[in-house]
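Asks: In C-alpha cells below, several structures.
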Structure 1
Amino acid sequence: MTDERRRSPRVKVNLQARWEGVLLQQEATITDLSKTGCFVLTGGKVEPKELVRLEIEAPEGEPFVLWAEVVEAAFEIGFAVRFTSMTDDDELRLGRFIIASLEKP
C-alpha cells in the first residue's frame, strides 16, 4: 500500500504551461492537477522548496497564474508542486475546472 499524502482529488490533464524558477524559465505540460498542487512535466532543474511561478493555460478563458513550492523534483522529467498563492478568481476557476473534469465520464 502506498502512503497517499494528497489532500485533494487530482485529475489527469494535458494543459500547456510556462514556469519560472530561480534559474530557469521553461515551457511545460501539466499532467495532473488538484486545488492544492500539480505535476509539471518539463526539463530543467529545480530544488525542493524552491518557489516557482506557473502560468497554466485554461481550456476556456485566461491562464491560471499562481505561485507554488516544489515538493519533489525529478531532474529532466519534471516536478511536483504545492500551490502557495493565487488570486481568488483563479482559485474559484480552478475549483470549477477540477469539478467539471471529475464529472466527465
Structure 2
Amino acid sequence: MEIENKKKLLHRFRMVGIAEGISFLVLLLIAMPLKYFMDFPMAVKVTGWIHGALFVAFIYFAFEVMGAFNKNFGWFIKAFIAAFVPLGTFIFDRQLKKEEAALAGQ
C-alpha cells in the first residue's frame, strides 16, 4: 500500500475513533442520565445505536490499519480495549497522531 493511501486510512481511523469516543461519552454522560433520571429511554436507544455503529466502524478500521501497517495482534487488542474504556480512544489517538505525523514527514 502506498504512503498516501496509508495516510488516508490512518486519518479515517483516527476520525472514527474520535467520533466513537464522543458517542460513548454522550451515551454515558447524557443519554443514560436522561433515561434513568428523566424517564426518557429514547435517548439511550438513539445514542446507543449511533455508538454501536461507530464501534463497529472503529473495529473494522482497526483491522484495516493492523493489516496495512503490519501491526501485531497485541496492538489490535489495545485498540479494542480502548473502545471500552471512557476516554480510551482519545488516549489511543495520541499514538496514532504520532504515526500520522511520521507518515506526513515521509
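A short reminder: the numbers here are calculations on the coordinates, not readings from a lab. Quick caveat, the model's predicted, so the values are computed rather than measured. Cβ atoms are built from the backbone, for glycine too; each structure is taken alone.
Asks: Tell me which structure, out of 1, 2, gives 23 once relative contact order in percent (Cα under 8 Å, 6 or more apart) is calculated.
Replies: 1
Asks: For which of the structures 1, 2 does the calculation of semi-axes √(5λ) of the Cα gyration tensor in Å return 21, 16, 13?
Replies: Corresponding structure: 1.
Asks: One of 1, 2 was used to compute distance in nm of label points 7 Å out along Cα→Cβ at positions 26 and 42, and the result was 0.7. Which label is that?
Replies: The read-out was computed on structure 1.
Asks: Where does the value 0.8 come from, among 1, 2, when distance in nm of label points 7 Å out along Cα→Cβ at positions 10 and 34 is the thing being computed?
Replies: This value belongs to structure 1.
Asks: Let me ask you something else. Given -5000 as the derived value for helix-only ellipticity at 222 nm (-39500 (n - 2.57) for each DSSP H run of 4 or more, over all residues; to 500), which of the supplied structures 1, 2 does it correspond to?
Replies: 1
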